[in-house]
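Scrolling down, you'll hit the structures one after another.
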Structure 1
Amino acid sequence: MSKIESFKDLIVYQKAYKLAMDIFEISKSFPKEEKYSLTDQIRRSSRSVTSCIAESWAKRRYEKSFINKLTDSLGEENETEVWLDYSKDCRYIQKEIHEALLSEYNEVRKMLISMINNADKWCL
């Protein structure tokens, strides 16, 4: 395993970033009437997963701050799952795409929970 020098080296960040980009591409096909609701919301929450990871990395000096930002990331991950459910139920994405994305987000969620539960191993 290579040394982690930046939040960008974290596997959880890399997975979440790829998922946010996948959602960006998929949401391009959402109806125009969803532009200011579902499309904006799912893009914002999926991107916030990664931005909160980046913020948590910067706050590693203080364990409570680190955990707080990771908890925010976890909340954004959960919110993204809700928007994915709406996307499927409104028939904007196929069931298979929905399931694949949820499976990937399940991995991200588990990694975030592990980091929260083992914050002392990550903090300075």
Structure 2
Amino acid sequence: MNSLLWLYEPLEKDSRFVRQKFFFMDAAYLEGRLYLALVDREEPWSGLMVCTWREHHVSLRAAFPQLAPHVILGKWLYLSQSHADFESVAPELVMLAENRDPRLGIEPSKRKRSTGKAGKKREG
């Protein structure tokens, strides 16, 4: 169980909020866009992932210097649960998502359906 789910409580009143497993993270989708992901494992997977594009990193990090590019998923920003400011900054980031800050949120990629060998017609 993810001990960080309390952070999503403000989003739960929004009918367009969906919490869904995204690998081993609990992702927050608003209107179909992926905004945040909570992960409660060992570092570097212990905190809040801010789903954004690299072009927004400078602006977000200026507002929240506690954020850093994730060491594995560098396109997203990360706030470690072990950071001294986690409990004050993480709710502020959730509020940005709730308010649909344009710097947050990405469109999930649409996966192509692979037909594989079974779906191919044999020509002959």
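Values quoted throughout were computed directly from the atomic coordinates according to the rules given, and no laboratory measurement underlies them. Computed from a prediction, not measured in an experiment: that's the story for all the values here. Cβ atoms are built from the backbone, for glycine too; each structure is taken alone.
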Distance in nm of label points 7 Å out along Cα→Cβ at positions 13 and 53 - structure with the largest value, from 1, 2: 2
At a computed 3.3 (distance in nm of label points 7 Å out along Cα→Cβ at positions 5 and 69), which of 1, 2: 2
Label whose coordinates, when helix-only ellipticity at 222 nm (-39500 (n - 2.57) for each DSSP H run of 4 or more, over all residues; to 500) is calculated, return -4500 (choices 1, 2): 2
Relative contact order in percent (Cα under 8 Å, 6 or more apart) from the coordinates reads 23; which among 1, 2: 2
Identity of the structure behind 29, 13, 12 (criterion: semi-axes √(5λ) of the Cα gyration tensor in Å, calculated), options 1, 2: 1
Read-out distance in nm of label points 7 Å out along Cα→Cβ at positions 85 and 109, computed value 3.2, structure in 1, 2: 2
